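S.K.: Following are the structures in question.
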Structure I
Amino acid sequence: MSFNIDKCKVMHIIGRSNKEYNYSLDGLVLKEAEIEKDLGMMISNDLKVSHQCLSAYNKANRILGIINRTIVYKTKEIMLRLYKSAVRPHLEYCTAAWSPYYIKDKELIEIIQHKFTRMIPEIKDLPYMERLHQLNL
């Protein structure tokens with residue numbers, strides 16, 4: 001099997017016993033990467049999921065912005081279906097692999113849900129936990 005050497009990279013996982021050797025393929029030294037995206041998931045050399053959380057947040061926030069700008073008739077039912085079908089999959093993709101464990105990462109993901117609940121006019125003035133309860137989230 002032949003490899004595209006330009007696409008091949010080496011990631012040295014941070015640790016004191018890692019010698020960080022140079023690897024080569026067909027006589028060419030492979031590039032080193034600190035962060036790499038594979039199958040839609042960001043993997044970093046320190047194995048922290050902050051980059052994945054930020055990436056998921058950015059994607060979900062863009063889609064939430066599109067929904068907010070384009071949907072005029074914002075009922076609970078319509079907005080909830082849009083959120084569950086277009087926004088939430090970005091926040092939940094591969095969570096078994098990158099499940100956030102730092103509070104800052106969990107709060108970043110929670111901001112999206114908070115923004116979403118404020119977009120619905122009929123419940124936007126309620127406290128956050130009450131909005132979640134009314135939407136069954």
Structure II
Amino acid sequence: MSVWKIVGIVVFAFVIIGALMIALWGFGVLTADIKGQGDVRIETKSAPFRMEAYNYFHDKYGAILALEKQIDESIAQLAVLEPGTKTYDRVLTNVTALKSLRHQAIQEYNANARKDYTVGQFRDVNLPFQIEDTDYPGGVR
């Protein structure tokens with residue numbers, strides 16, 4: 001067998017292997033959407049994902065209620081403090097910070113509740129679908 005024949009066989013083998021690799025890559029690209037949808041379905045239907053999503057909504061809702069309780073307690077403190085004192089100003093700043101945290105928590109809860117393709121579908125039916133992001137409590141600075 002001549003050297004040129006061996007070189008030709010080697011080149012032909014590389015061309016075939018390259019063509020197979022390109023074909024496999026192309027098949028992966030063509031089926032990526034279907035595979036991705038299947039992977040998402042498998043992931044979102046798994047027990048760990050369901051439990052994490054379910055617990056997330058309960059934890060976030062509880063955190064929002066706790067922030068509201070802290071706001072109420074801080075406002076009650078303001079009622080007995082003299083305006084203009086350092087303590088009054090500190091508690092008033094605390095109320096503002098707590099209100100900001102409450103707004104952020106509500107926005108996060110609502111954003112995840114709307115994700116009905118993934119995490120939102122596992123929100124407990126006893127929890128609100130959306131929480132109205134109002135000034136809490138109304139009429140207080």
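S.K.: Thinking of I, II, which structure, once FRET efficiency 1/(1 + (r/R0)^6) of positions 7 and 31 (r between Cβ atoms, R0 = 35 Å, to 0.05) is computed, gives back 0.45?
M.R.: Derived from II, not from the others.
S.K.: Here is a follow-up. With helix-only ellipticity at 222 nm (-39500 (n - 2.57) for each DSSP H run of 4 or more, over all residues; to 500) coming out at -26000, pick the structure among I, II it was computed from.
M.R.: II
S.K.: Still on this structure: Output the label of whichever structure in I, II has the greatest value of mean count of other Cβ atoms within 10 Å over residues 39-46.
M.R.: I
S.K.: Can I ask one more? Tell me which structure, out of I, II, gives 29.8, 105 once Rg and Dmax of the Cα atoms in Å is calculated.
M.R.: II
S.K.: When relative contact order in percent (Cα under 8 Å, 6 or more apart) is calculated, the result is 24; to which of the structures I, II does this value belong?
M.R.: That value comes from structure II.
S.K.: If Rg and Dmax of the Cα atoms in Å, for residues 55-126 alone computes to 12.6, 37, which of I, II did it come from? Mind showing how you got there, number by number?
M.R.: Values: I: 12.6, 37; II: 16.0, 51.
The structure behind it is I.
Laboratory data are not the source of any read-out in this text; all were calculated from the coordinates shown. Just so you know, these numbers come straight off a predicted model, no measurement behind them. Cβ atoms are built from the backbone, for glycine too; each structure is taken alone.
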